[in-house]
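K.L.:
What follows is a group of structures, each given as structure tokens.
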Structure P
């Protein structure tokens, strides 16, 4: 069974949410449900999850202008999950680095 969690979402905005609100961001499979995400995080990080909020981020159109013409494409769409942990719980993404 492959993991439905692709990678942690580590941006400046997500770090502020982590510090102030105890919310952690993850990029997950598009078909993953909130219950699956909650179970996977509780199993993988040994924490108790209070809530899961998800959103599907639509890919953006991109264009590259070259001598041979315009190459149009898209960035891929992905799903974000923001997980709120119960009081006193935390996840350390950099413990094994």
Structure Q
């Protein structure tokens, strides 16, 4: 395992729409491995805010519901593939079905 994957960084997860209402908070600060994936984020969110399990995070506690999507710093949509995080990064969680 690479050293980078063991290094922890502090990031902010921003919740939008129903996720924000369910969690009753707009942001959750978490520490996570520098090399991570969306399932790691979902697992930490589930541990920090169990009310998200079911509506936003699958019952297994390690995956976002298919109706939710994650975005890194407002520029990159995240998939199951690993990605690198940096201190201060922001993950945006919102419904993929939102519209206007």
Structure R
């Protein structure tokens, strides 16, 4: 029987026109411990409650013409297979237990 995962690896991406909303969302996603990997793309490990929080934030800060998504992914595996440019495998730890508290 497969063991349930407490955290899922996710990517959040958005295209928000309003600078004020875009900046607020950027800060909120960082507060949830997501890592900005490009200007409007975040990556990290979230539990179900945190994923739900991100969905609420996207709805709150996105207007009718904006676009955004949250997706469960396996980016750490892709980077480890050399399917990226400019990223190291240490940039995307496979498990949240590999994070370091500063």
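We did not get these values from a lab; they are worked out from the coordinates using the rules stated. Everything quoted here is computed from the prediction, not taken from an experiment. Cβ atoms are built from the backbone, for glycine too; each structure is taken alone.
K.L.:
Of structures P, Q, R, which gives 3, 12, 21, 21, 15, 9, 6, 5, 4, 3, 1, 0 when P(r) over Cα pairs in 5 Å bins from 0, in percent is computed from the coordinates?
P.N.:
Details: P: 3, 12, 21, 21, 15, 9, 6, 5, 4, 3, 1, 0; Q: 3, 14, 26, 28, 18, 8, 3, 1, 0; R: 2, 12, 23, 23, 18, 13, 7, 2, 0, 0.
This value belongs to structure P.
K.L.:
Of the structures labelled P, Q, R, one was used to calculate helix-only ellipticity at 222 nm (-39500 (n - 2.57) for each DSSP H run of 4 or more, over all residues; to 500), giving -7000. Name it.
P.N.:
On the way: P: -7000; Q: -5000; R: -10000.
Derived from P, not from the others.
K.L.:
Using mean count of other Cβ atoms within 10 Å over residues 63-70 for the comparison, can you identify which of P, Q, R gives the largest number? Kindly include the intermediate steps, with their values, before the conclusion.
P.N.:
Working: P: 7.2; Q: 17.4; R: 12.5.
Greatest value across P, Q, R: structure Q.
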